[in-house]
1. For the read-out FRET efficiency 1/(1 + (r/R0)^6) of positions 230 and 246 (r between Cβ atoms, R0 = 35 Å, to 0.05), a value of 0.90 was computed from one structure; give its label from I, II.
2. Out of I, II, which one gives 21.2 for mean count of other Cβ atoms within 10 Å over residues 278-285 as computed from the coordinates?
3. A value of 68, 57, 56 was computed for Cα extents along the principal axes in Å; which of I, II is the source structure?
4. Kindly point out which one of I, II the value -1500 was derived from, the read-out being helix-only ellipticity at 222 nm (-39500 (n - 2.57) for each DSSP H run of 4 or more, over all residues; to 500).
5. Output the label of whichever structure in I, II has the greatest value of distance in nm of label points 7 Å out along Cα→Cβ at positions 110 and 350.
6. One of I, II was used to compute FRET efficiency 1/(1 + (r/R0)^6) of positions 118 and 262 (r between Cβ atoms, R0 = 35 Å, to 0.05), and the result was 0.55. Which label is that?
7. Once distance in nm of label points 7 Å out along Cα→Cβ at positions 214 and 238 is calculated for every structure in I, II, which label goes with the largest value?
8. Out of I, II, which one gives 15.0 for mean count of other Cβ atoms within 10 Å over residues 46-53 as computed from the coordinates?
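Every number here is computed from the coordinates shown, using simple stated rules; none is lab data. Keep in mind it's a predicted model, so treat the numbers as computed, not measured. Cβ atoms are built from the backbone, for glycine too; each structure is taken alone.
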Structure I
């Protein structure tokens, strides 16, 4: 059962709805802002044209002038093409900036090289293997200082290191300050994927981190220094899952919603190459316990719901896999999620998706079915909902082959529609009935649409597959799976 104490008070809900009220100053679009296939831009000489391409495991922060994104050292390299065709020194942790969350400018790299202390820690544990790049940075502002937390590890092992670097500018240069937390072969947890949040009552600062090696942990941080409050402390368990030794849970992202007075812990399940998907729990405390859709403590050994993203395919598109490892942005009460998506059929190109978030009346977040293209939300009239829709049921898909360290083994991915949650067409009829997809009824109250009694948030946005504006629905079903829908233009 859902926790009744989590249902927001009516006045709080009203304030949330006002924050996403309609505006009329949206830009006019006639085509997609950029192409999904960026294979022609793979060399470093094209980095000024990358935009949202090659953005894996994003972390975001907003300043007075720009949104800044920091990401993992991961790049699509086309066969037969020399990646570093300029011969320049490539640093670590790409930095991008944007004025609108749509068009991204490559700024450079945060660090010139991987900090030697981090490399030494990993190599001492692995016999000089790994520590080849930097993973999953997280940006945090402390006064006038920007702190960039980063991870160095060896793939498939928990011989890992989270360090911290500082700069007076979000564009760097960043100076390494040393280790925050590290793990070894004998550790229960894995020191990767940091995310920070401050307790809004006590001012205490918490870092969430970890992966399927033992689950996700909360570690208290000294905000004055940026390091662990108690040296040597590795924190306490806040989230795990069933079969945690073989199945992925990672990439915690922790945020506070001041209207709901709740902390939300977003996590990612399954292999990053294929069925990566985002789930969420909530708590009144930043260090937990966190509860899922059914009221289960996320620290228990059970799989948690709801599912907010998954591998999916709308018509007129080859499909998106790997939709996980998110950053969450509260932009003055308008919320966005940024995550990687992998473009089918090969799943090697990594494009950052930005989606708007809305909150159901029960207080749970849902993501827009379409990527943000700069359009503002507007009011939707009931008559606009009549007609043809594509609906996707976001649910778990069985892995087609055995996994290695929770990931897809070489040759384990086969492109087919069975590897995606595929859309189906339905008709929303004027009498409130639905023709198709096993659905029966729809009801619109001016704020939410109910599909067979399941509440969906209403978005207006850009249809990337058909290059036109459209109306979108996103909701959570009673079993914790989700539904995405978009209106098809007449």
Structure II
């Protein structure tokens, strides 16, 4: 049985709505009340018995603060619906406020240019921003990540540990352009890792502050430089804010005879080729490769890759020249993840004595968070991801869980234990960083209550539902010396990752 594109678009909207509702811990009745709808209406929309309306989509987006994801799914559905009787939706002029109120910053256009010259890469990002929210914006988060050997994570990790990326070598510069003379923007480091930097660009400088107020637009530009010894043959753009237009250019020397191709991933699709071809043009001894897309989905990632055919390829143990692609578990092992069979994974973790052990606890959590950053560069983890201290060879009772919504802050769990479990349960496929070559069907309660500690030793009970309940329960099992295979129904086999068909898709509730 097949469904039409418009039916699939309506299903996608309902799934996006349900995902954000469950992440917020709201029942259908609670969400309907907050939106001002009849209590049964949300249930009818999620159950595909009612089609979404624009008013419903706008209210859901604002109440659930979905970062534009719910509105994006509605626009896709509405475009298909209008095609039956009118010209395509995208042919109509975009209104001045093209996203609904309350969604925060919008990227109306991004132009990213990477230029290779003098044995280094210079990256320039220019973004046209619109504040569609209700509060002034005073800072903007940007990321710089390097991966010298993208086909060999272990080699890259060793290389960047020995030759870490530094803020000094980046020579980061940022400017604000509102039509007059560009003004410098101050910046402040948020995260400083060997191969990863997060940086706040501040809407201020020595002359004063210039917040981006609701309804206002501004163009910002930032640039940095990385030597070829740290920048591998790839350039990736990740869509972390609602974006109208994304354009990418590679400016490479013609004498190196560059060959360029691209791949893309999203929450709803595994890695595949770019849907639009990369164009090529030669000018003054340079080769310009251009690619762009309109309305890219949130959390999509687009990567342009290249090789220089006039330069001999470097030795790459994990690449195709070595005779194959590294297994998923080998990539995890290269990141320092302890693999199944290690004794530590079967031992109960040592609990912190807080606040006396606060310094140790913070150090452990920092290492877990750093591992999550590295993992996100390796795999999309659309279902969310967690990591427990024993998986890094640390015997402590600590875990960090990043929700499926990448914009949400990771949840830190110290000395956690499950104190409540709902009788309602379901079975979903789970993966584990410690044996990532397989997936298993695991029954879990739909809701759990978890008692865990603050840094000062105080304790609190937090309720988790659906996806977060599954993720948190998985990590607490690690701290108790259990693996998800211990929870599986006897006789149910593990599924090789090559045969698993749900990669890139969220759990369904």
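1. II
2. I
3. Checking each candidate, the match is II.
4. Only structure I yields this read-out.
5. Structure II comes out on top.
6. Of the options listed, only I reproduces it.
7. II
8. Corresponding structure: II.
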